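Every number here is computed from the coordinates shown, using simple stated rules; none is lab data. Everything numeric here is computed off the predicted structure, so don't read it as measured data. Cβ atoms are built from the backbone, for glycine too; each structure is taken alone.
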Structure P
Amino acid sequence: MNLANASKENVEYMIEQIKLKLRVASGAAIRSEHFAEGRYEELVELYEHVMSKETFSVSEIDAIVQELGRLRR
């Protein structure tokens, strides 16, 4: 997937992949339409960080979910 261009489809893809990788229990609360394209670069950085790791501690998952909350509209 080419994430170089900000698009609704790319945001949706990244959010879904992050939720799958983290196995977030409250994944329904994290929806792609809650994220503005103006924060696209930050979301890409977070996505790349999440995808680069194999496992996460509870505190890491908490920090990532908090960062997702900060990136919301």
Structure Q
Amino acid sequence: GISCFPVQQHGAVAGVILFFTALSAALAPLLMGMISDYFGHVRYGFYLATGFAVILFLAMLFNYLRDPSASALEQ
């Protein structure tokens, strides 16, 4: 993701990516625990994690098939 931006912006883009990575690492387990407690069994938290994994897979598949960053990388 960083390579799609000019060299002068690499630090800022890395910071944004790091922020969202840390946010996800903090919120995803919290949401899994909340869902598990709400529905009364840990399996529901893992259903949520599976849903997140499916969303991540679909986003990866979109990036692979459509290659939206190709024009930025050509420059």
- Task: For the read-out relative contact order in percent (Cα under 8 Å, 6 or more apart), a value of 39 was computed from one structure; give its label from P, Q.
- Result: P
- Name the one structure among P, Q that helix-only ellipticity at 222 nm (-39500 (n - 2.57) for each DSSP H run of 4 or more, over all residues; to 500) of -18500 was derived from. P
- Query: Looking at structures P, Q, which one was distance in nm of label points 7 Å out along Cα→Cβ at positions 21 and 37 calculated from, given that it came out as 2.3?
  - Reply: P
- Note on the structure: Taking mean count of other Cβ atoms within 10 Å over residues 13-20 for each of P, Q, the highest value is that of structure P
- Among P, Q, which structure scores highest (criterion: percent of Cα pairs over 22 Å apart): Q
- Message: Suppose mean count of other Cβ atoms within 10 Å over residues 5-12 works out to 14.1; of P, Q, which structure was it derived from?
- Response: P
